[in-house]
Structure P
Amino acid sequence: MEQELLDELDSTLSYGDSRSGWVRDAIKMKLEVLEEIDELDEEMTDEERREFVVEAVRQAVDEE
């Protein structure tokens, strides 16, 4: 993993947070999201999936 990415991750952690725990949760989340997205369109690229998820989250936040 690139150092820049590790630095960005570390900047989001609070005292007592575990980097490996954060990565484990991120993997679980991605696997769940991929399962849902694949039901919509199996042809999406990784970039298209990221854009789709970010847009969905933005819309959900705007609705609150």
Structure Q
Amino acid sequence: MPRNCRPVHLGEPVSAPEPAPVAGCDVCAALAQQRVAAHAIGDKSTVIDRNIEIRRHPHAEVART
């Protein structure tokens, strides 16, 4: 039985916007600095890792009035 396979061409993945560090959080600020350094040398893996860490870093919920 013949195979009807064709090559698949994948483009660059569409990424979500980079998360902003929470103002006043030293951990977020350090992660953001590491992300900037990784961008500068083209280390996409580290950029993605730092984005994930910033998104998942816990912060107290802001009280709504």
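Before moving on, here are some points about what is shown:
- When log10 I(q)/I(0) by the Debye sum over Cα atoms at q = 0.14, 0.16, 0.24 Å⁻¹ is computed across structures P, Q, the figure -0.57, -0.73, -1.10 traces back to P.
- Given -26000 for helix-only ellipticity at 222 nm (-39500 (n - 2.57) for each DSSP H run of 4 or more, over all residues; to 500), calculated: source structure among P, Q: P
- For FRET efficiency 1/(1 + (r/R0)^6) of positions 20 and 52 (r between Cβ atoms, R0 = 25 Å, to 0.05) computed as 0.95, the structure of P, Q it came from: Q
Coordinate-derived values only; no laboratory data. Since we're looking at a predicted model, the values are computed, not measured. Cβ atoms are built from the backbone, for glycine too; each structure is taken alone.
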